[in-house]
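K.L.:
Each structure below appears as structure tokens.
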Structure I
């Protein structure tokens, strides 16, 4: 690797500054958003959360008690509302029945134990679980997403076929165990992926990491 993770981070920080991510007025709202943001954009999630707020349901026990059909209607703006309502209900069931609805109690649990518990909740995958742990719980675990994979594979820093946990280990083994650093790093990569390292028509010459590309330009998967 021709650039260290620290050097990459510094280039992104110099280009974009602090990102103040994840948006949300409370840890519970952030947790709900981590489920609702699957396969959609944050503007749609904001509309769904606004519905929950207007209905005075941004509290674990209250939202858990909402009938599934009503929950589907409330979160409809987030898309895939039937699937997400069930995933959200599963998460709320876990929170209420395992931790009495207390996020404070949940986040006091050992990180790896809690991560395993979250991954056992139907519909909660690694990215969603880690987003809850990092952004709602302030726990030191690196969140990996499509942008992270694309940026680092195109630069030749990871393999295109690297899986979620291999990429996560790449970051966590090369950086201090620091939740605030992981938070900012991931947010900076999201910014880069959205505006420069796009899936099609990437804006390479304008990218803050352009000088770090391999000779011949960005690598692309053979698939």
Structure II
């Protein structure tokens, strides 16, 4: 059972892996900058309904955000909402929370980091570049691949981080886009931003081949794949 038709839900829908007796819950507020109570309530109501309906399934995967580790973001309404949703999920014996970083794929959502940078450079719109910021990027197809591997092993923890083994400087992401587009970005560098660690030790133990997914050319290949 797959709930959600956005970037993540669509990737699972087209996957060859059959998630038997499992619910993939990939629906909810897509804009991390949102503070709309109605959006949050809508997701909560739908999630509670789905948890009740599918409580007898072997597993119920809910996708949350690694932004909970970001000191610049973890006080926002969106992250507080996500933490609340996580608590609802892990109260169920079959609930597994998957925290994700910046997921990259074919998406019309203008609020994603990569879509914003790509659009800004392509349209020659000025933007602020946070000098100290680093972000963790992962291909949506690799998310599916890793969850498929997790789905056939025993999971003893209700919350798992599924992320890249490394973070990338925002400047490096911008530079890759400049190469792809063939234009220089128009940006003002500001002395802001931060990096937060994402512990993926648990999934490295459960999915032995994960290190081979993220090679030194991962960022360049990922951005060229979708842009």
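Any read-out appearing in this document is the output of simple, stated calculations on the displayed coordinates, not a laboratory observation. Owing to the predicted nature of the structure, the values given are computational and were not obtained by experimental measurement. Cβ atoms are built from the backbone, for glycine too; each structure is taken alone.
K.L.:
Could you figure out which one of I, II the value 20 for relative contact order in percent (Cα under 8 Å, 6 or more apart) was computed from?
P.N.:
II
K.L.:
Have a look at I, II and say which one yields 1.7 for distance in nm of label points 7 Å out along Cα→Cβ at positions 122 and 186, as calculated.
P.N.:
Attributed to the structure labelled II.
K.L.:
One of I, II was used to compute FRET efficiency 1/(1 + (r/R0)^6) of positions 114 and 194 (r between Cβ atoms, R0 = 30 Å, to 0.05), and the answer was 0.95. Which one was it? It would help to have the intermediate numbers written out before the result.
P.N.:
Numbers: I: 0.50; II: 0.95.
So the calculation was done on II.
K.L.:
Which of I, II yields 2.8 for distance in nm of label points 7 Å out along Cα→Cβ at positions 74 and 146, as computed?
P.N.:
Numbers: I: 2.8; II: 1.9.
Attributed to the structure labelled I.
K.L.:
Ok, one more. Assuming 33, 19, 15 is semi-axes √(5λ) of the Cα gyration tensor in Å as calculated from a single structure, say which of I, II it is. If you can, show how the numbers build up before the last one.
P.N.:
Details: I: 33, 19, 15; II: 30, 20, 16.
Answer for the origin of the read-out: I.
K.L.:
Can you say which of I, II returns -11500 when helix-only ellipticity at 222 nm (-39500 (n - 2.57) for each DSSP H run of 4 or more, over all residues; to 500) is computed? Present the calculation step by step, with values, prior to reporting the outcome.
P.N.:
Values: I: -16000; II: -11500.
The value was obtained from structure II.
K.L.:
Supply the structure label, taken from I, II, corresponding to FRET efficiency 1/(1 + (r/R0)^6) of positions 34 and 154 (r between Cβ atoms, R0 = 35 Å, to 0.05) with the calculated value 0.45.
P.N.:
Label of the source structure: II.
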